[in-house]
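Just so it is clear, none of the values below were taken in a lab; they were calculated from the coordinates. If you're wondering where the values come from, they're calculated on a predicted model, not measured in any experiment. Cβ atoms are built from the backbone, for glycine too; each structure is taken alone.
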Structure I
Amino acid sequence: MTPERCEADPTIERVAVDEMVFPLGVYPIEPMEPKQGYTLEFESADGDDDSGDWEEWPDRYVYDIVISAERLPGLVQSLLALMPQRLYPILDVLGRDAFREIDPYISYERIGLDHMLDGLIRFRDFFFEDGLIGFGAMSDNPFLYIFVDEHKIVTVRAEPQIKDRVESVLRAFELKEREDPAGADAVAHEHRAVLRVSEDRPDLLGVDEIVERLRDDWRLLLNVDPEQNNDDRGRPLGVTPWRCLVRTPGKSGMGRYAEVLVTASCLREAEDLAVDSILADMDVEQFEEPLVVAADRLGPKEFTRELGGEPTGDLSEFGQSKIWARRWLTDETG
């Protein structure tokens, strides 16, 4: 069997300015003078909101690094080599949720560094070229946080004891501290997805399929409160429409998928309703419990369209928690 992987669309033209090569998925659309290098700041221990459910972050040095796209994978691999052998992976995806711009995933279980590096190699274009993806990792002993955002700017937070080691890596890549490093995000720019998807190439995975694989392989969880239903500004939304993608083994053992449309007051309720919909239609003794691999909130117009009606933009008819529709996306054999 051909190993699953991904590949950037070969028809996409890469943008380069002077000696700076930009990722295929994020590039400037106005004149600029790109500048490779990094800024350096010091942050005191504060346990701010960025730390999420983690313990208070210690004193740390913060590096924001701009580097040409062809050198980015090597830099990331060298920085990850400073991590201990087990770490916490992080993934950000500019997703399809109508009320949240970014789907933030994190693992609360350590995985092997070699396991993470295998994923970066296997899905290289997804991580290093796609303009809708951010990724990284964190360790707590020593404290080291490495994150590549959707602009492919690298942020490193490192406790003082390993500052020299970080800067040794930066010197190896001939990167210098400067006040004004400039990547694509320094001017007006565009983001785009870049992966090639072809019906005659089932080994080439799209973004949704890769995210699903990484959630399994890296033990990633969506890092939002499953009991609340708020928008990006923290405002409560009440009951909203959801589209849930549910996976369960088919008779052949291959994954079988269903799309379930529900209205629910939070992520947990949406997932529970979607699973209940599937369990009502299958022999629970024969199968493992279904797994919700994606759950995105929809606006009322899109939800009405998904149900086969005329878009109205009226939320009043969707004000109660309910299963509205289910359809299998794959046949009984998976």
Structure II
Amino acid sequence: MRQLNEFPRLSLGLFPTPVHRLEKLSRLLGVELWIKRDDLTGLGLGGNKVRKLEFLLAEAKAQGAEVVFTTGGAQSNHAMLTAAAANRLGMKAILILKKRGVTACVGNQLLERLMGTEVRFLDTDDYADIYDEMDRLGQSLGLPYYKIPCGGSNALGSLGYVACAGELSEQKPRFDHIVCAEGSGGTMAGLALGAKLFLPGTKVHGMMVDTDPFDEITPRLMREAAELLGEKVDITSDDYDLRDMCGPGYAIPSAEGNAAVRLMAEREGIFLDPVYTGKAFAGLIAMAQEGAFRPDERVLFVHTGGAGGLFALDMEEN
């Protein structure tokens, strides 16, 4: 197996991120519940994308890129963090975002303006159009450029969360279940593969907050990341669990997700967001209520960040 430290990797985050028990919510839900604070990764407002960007931008640097393109929705956490990382590294970030959702200067759009980031909107539902636009614009600039896919979710980016599983293997205690949001696939795939490699007996549950075919995306990214590592593993549906928590649609708050955001804030003083972590934690609550976790099992919720969304979306209607 090729070791993770053999891959070019930049130091962009503050790791390891802390793990601690959620005392009040453990009592309320009747499970031993812990949280992994990947909202405290140290770049921008923090979040899971920092782990992916350490690998992706290392490759960009190695290829001599001066311009970094990426994409996502109008309030993409990944896009904002890519811009923050590029600024730190002295690279130019250009964000070509779908003209969908809240495009006003609030939330992550405000943060991008503060960073002086070039943001362009494309009126399309097809990311292929956006990647074509990246090539067109990159060629017109005449500078070496690097394209990062939506969410940083390719095999290389997924290694960030394989590494996170390795990090968890060195932290205490051991967990029987790990729950995370799944919005583009890389975080979930990395954790699921990492669990196979470093956390035997741990089941990873992905809470799907978009309508993409994650039953296909998750195993594909797991296989591709394993190939990068030179690891021969059999990937089956028994290696992970997926649950639909999209609700009314991607980036549209749900009543269950908003209730979970409020519950975490009221009981533990931790802020989730209405697009990703709120819906994911709502899924964990539902699983606990359904008896999916035994009283003697430990459950870890991975807080993947997304604070910018709290200041862009209206939650009062739900």
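For which of the structures I, II does the calculation of log10 I(q)/I(0) by the Debye sum over Cα atoms at q = 0.09, 0.11 Å⁻¹ return -0.42, -0.63? Can you show the working numbers first?
On the way: I: -0.56, -0.82; II: -0.42, -0.63.
Considering all the candidates, the number was obtained from II.
Across the set I, II, FRET efficiency 1/(1 + (r/R0)^6) of positions 68 and 308 (r between Cβ atoms, R0 = 30 Å, to 0.05) reaches its highest value in structure II. In terms of distance in nm of label points 7 Å out along Cα→Cβ at positions 124 and 260, the structure with the greatest value among I, II is I. Can you say which of I, II returns -0.39, -0.93, -0.99 when log10 I(q)/I(0) by the Debye sum over Cα atoms at q = 0.11, 0.21, 0.22 Å⁻¹, for residues 132-219 alone is computed? Derived from II, not from the others.
Which structure, out of I, II, was volume of the Cα convex hull per residue in Å³, for residues 12-107 alone derived from, given a value of 125? Considering all the candidates, the number was obtained from II.
Here helix-only ellipticity at 222 nm (-39500 (n - 2.57) for each DSSP H run of 4 or more, over all residues; to 500) was calculated and came to -5500; which of the structures I, II was it taken from?
Details: I: -5500; II: -12500.
Answer for the origin of the read-out: I.
Using distance in nm of label points 7 Å out along Cα→Cβ at positions 84 and 188 as the calculated read-out, with 4.8 as its value, let me know the right label among I, II. Answer by label: I.
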